[in-house]
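The numbers here are math on the coordinates, done by the rules we state, and not lab data. Note that the structure is a prediction, hence the values are computed from the model and not measured. Cβ atoms are built from the backbone, for glycine too; each structure is taken alone.
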Structure I
Amino acid sequence: MAAAVKIEERTYQFALRVIRMVRALPEDYGSQAIGRQVLRSGTSIGANVEEAIGASSKRDFANKMSIAAREARETHYWLRLIKDSQLMPGKLIEPLIQEALEIKKILSKTVSTTRQRLTQAAKA
């Protein structure tokens, strides 16, 4: 079994894939408008993960990871919209949609676990 890829590397690689995908979108107004949205949110995920890693406290970490999770949810939305509006063939974008979903789940679970531990520590 391959070693697990750290979330910061995974989100960085995801951002690179989003950049390449946006470059491949048609050059019409609608495609470019959606492309700008997914580019912004898709590259923001990794930036917020990096900010979380450098957080000054566990609470700050949870807040920054929460922002990354929200950006992942938004990115997942835009990618599904690109697929369903047929701006890009499903077979090309489906792996990116799946990766966005997995990242979204990982980040949401990280936030949930961190906040649970903060609550438990406060009660102790």
Structure II
Amino acid sequence: MLTNFRILVAQQTSQIMKENARQAKLAAKQSGKGFFGQWGAVIGSYSSQRYLQMLPQEILNETAGNYSILNNQIRSVRIKEDYDPEEGTSEVKLTLNTGSGKTELTYTQTSKKEIKRALQQTLGDMVR
């Protein structure tokens, strides 16, 4: 998640993903959705959209592995997309170089273009 002052990094543990899926399925079931509606809710629970509803401190407190990087500490940004034609999947690797080292993040549910656009809004011309 990007803010005006920092980037929040939230790890997606299998436990968190299972709990999100369980809650999404239960909510869909309680709202009267059938099998396919519940299945769709579970698939939708794997996105990071829920973080948009959370305060930054809630995100950081979710797991011990969550952390933030101050925007003014970022010296360079590298974005690379790898596509596997056999699998039909792609992943985007984001490398943030700070004064204290490199942070590498991998995204499988978004495109290079989306990441680049979001980072440019926050970090400006540093993102090419």
Among I, II, which structure scores highest (criterion: mean projected area of the Cα convex hull in nm²): II
Structures I, II, by percent of Cα pairs over 21 Å apart, for residues 24-95 alone: label with the highest value: II
Answer label among I, II for the case where helix-only ellipticity at 222 nm (-39500 (n - 2.57) for each DSSP H run of 4 or more, over all residues; to 500), calculated from the coordinates, equals -29500: I
Top of I, II by mean count of other Cβ atoms within 10 Å over residues 64-71, largest first: I
